[in-house]
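Participant: These notes open a run of structures that come right after.
Coordinate-derived values only; no laboratory data. Remember, it's a predicted structure, so these values are computed and weren't measured experimentally. Cβ atoms are built from the backbone, for glycine too; each structure is taken alone.
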Structure 1
Amino acid sequence: MAKIAVIGVGAVGATCAYALIAGGLAHEIVLIDIDRARMEGEALDLGDATAFTNPVRLYAGDYPDCRDADIIIFTAGANQRPGQNRLDLAGGNYGVLRDVLSKLTPHWRGGIFLLVSNPVDILTCAAARITGLEHARVLGSGTILDSARFRHALSTHVRVDARNIHAYVVGEHGDSAVPLWSLATAAGMHIDDFCRGLNIPLPDRESTNTLIREAARRIIERKGATYYAVGLAVRRICEAILHDQNSVITVSGCLSGQYGFCNIAFSLPTVVGKNGRVRALELPLSEAEGTALRHSATVLRVAQERLGDPP
């Protein structure tokens, strides 16, 4: 059984904790937030929910309580607001990350550090540098949600269970994300061939790409924040780690030469197991997808340099 700490107990952090409780993935969950009253309120509310789940000890704590945590989930910092993109959050949330790590590292014995706060790719690269952990143990939720939105859009179009759709989004978790249409399949067939076989119109790639990239904005404009899907996404990543599943998930992490990139973090289909990122996969890309991925990497590198975070 595992111990998980959630740092940052706003809507995203609390929903992550709720998803972990419902999934029965941990025997102990500690919540940490600068807003003590909010943290204690969430702990009380979530604690009541444990009467309906597998036994789990959940409580409001502090950084010394993280010393033996197997996974630290970082959701602290500002959320994206209407009119913002994720990179607009870089300066403020980088400062929050540095402050949190200065308080955490004297106590934490080490494990997996999972970043959810945005811009997740920039913060993942910074966390790896600041903590000194091996890069495999520092990962971001990355484009797991973008990939889920891609699969959901395709499943809706072809009217097939999304679990039978394989489709990945790589690069930045943001406006330059790259849906890999060349590798999108349904029941083992390329999505275009699947549509032709059932006499279904081919999906409109441009509108689907826009839907994927604009999904968070549409939700934020209507309800202020996104948290349900990301809560389940975080649970899925934790499940792959804690059960050593070696699942292929599009998480973000510092690259070590994949597609020629180093000292930068973005998402690729990655084998995820008990040690974190087992290996990031280099899949065959079309020429257009390769160009788009290089553009996404450039966007992130420029943002990283603007932040002043050294490689």
Structure 2
Amino acid sequence: MKNLAKSFLIYVFPILLLVLWIETGLLAVRNSYSQKKILLEQHLAEHEVLILGNSLPWHGINPGLISARAFNLSMVSQSLFYDLQFIARYTPRMPALKAVVLCVDYTSLEDDINLSPEYWRSFFYERFFGFPLESEKFAWDIMRFSLIKLYGGDETLRLARNLFRDHLDYEQLENGFAPRINPGYLTNESEARKRVNFLHTCMNSSAIPRNSAHLREIIRLLRAKGVIPVLVSLPVSSGYTLALDQKKLQKMQETIQTIATESGISYHNYMFDQRFATEDFFDADHLAVNGAIHFTNILNLEVIKPLLKTTNPD
């Protein structure tokens, strides 16, 4: 027994201390989620317009070009479930809020975290925002409890070597917008098809009722607070639209329009807008920084300004 205790102290205890040191150090590392929380809450009471959605609006809508104090609360692969968490958590603390842009795309209603290789993002929402897991399927996943596993071995080693002074935050501005510089080449139709084919692996038509319910609840909460919701689909490249499953696309658009009509709100679909060229896109479905400027100016003029005018008739 003494030998066992001695072996533990010599071999196991130092490893446990090292793991504890690394896990504690990783808590201090800034990432896109922890930074988003800080940026949002800095001026929470002053935001008049909120933008929600996944990476398409995160990279595609610059609040700095909107005619009101706005914040982009979109994130990569952010589902309607987490949009709802943000609305329920934060809008009661946003007295100046007048309008919320709810961005929905081809995948939004069929988004199924149980099929997504990026399910691990739910652990970031839980850890840094305190939101519940979207699916209990991953409740006992080791990444939920260990930042070492969540960040991965290579990234953890790099951060530890720098004594956790580095960060993992995508280059997002103070208004939550994450600009993407055009990579210098144009996405072709083959790459667009690959992108759509990947998205199809994460989509499930049986998820439509659940995601539709999330969207309806978001709208209900906003209307109850006197905030105007508006539904928007961002532009995507022509190659992307050609690769879409037309039945899924039709179902998505019909469902969104039905929700908009039933709720008495407007839906603005820019997916096929001919004012955008291939050069406006970073890849098949994300706008590059110049495309984001172009789209935000259109969104501000055609959607947000008219909405704000109804809240400020004078």
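Participant: Of the structures labelled 1, 2, which one yields 25.6 when mean count of other Cβ atoms within 10 Å over residues 47-54 is computed from its coordinates? Write down the numbers at each step before the final one.
Facilitator: On the way: 1: 12.1; 2: 25.6.
Answer for the origin of the read-out: 2.
Participant: Okay, next question. Where is relative contact order in percent (Cα under 8 Å, 6 or more apart) largest, in which of 1, 2?
Facilitator: Numbers: 1: 18; 2: 27.
Going through 1, 2 one by one, relative contact order in percent (Cα under 8 Å, 6 or more apart) is largest in 2.
Participant: Of the structures labelled 1, 2, which one yields 57, 46, 37 when Cα extents along the principal axes in Å is computed from its coordinates? All intermediate terms of the calculation are to be shown ahead of the outcome.
Facilitator: Values: 1: 57, 46, 37; 2: 79, 47, 38.
For Cα extents along the principal axes in Å, the value 57, 46, 37 is produced by structure 1.
Participant: Between structures 1, 2, where is distance in nm of label points 7 Å out along Cα→Cβ at positions 103 and 287 highest?
Facilitator: Values: 1: 5.3; 2: 0.8.
Sorting by distance in nm of label points 7 Å out along Cα→Cβ at positions 103 and 287 in descending order puts 1 first.
Participant: From which structure (1, 2) was distance in nm of label points 7 Å out along Cα→Cβ at positions 247 and 279 calculated, if the value obtained is 2.1?
Facilitator: Values: 1: 2.1; 2: 4.0.
Considering all the candidates, the number was obtained from 1.
Participant: I would also like to ask the following. If you work out mean count of other Cβ atoms within 10 Å over residues 199-206 for 1, 2, which one comes out largest?
Facilitator: Values: 1: 11.2; 2: 15.8.
Greatest value across 1, 2: structure 2.
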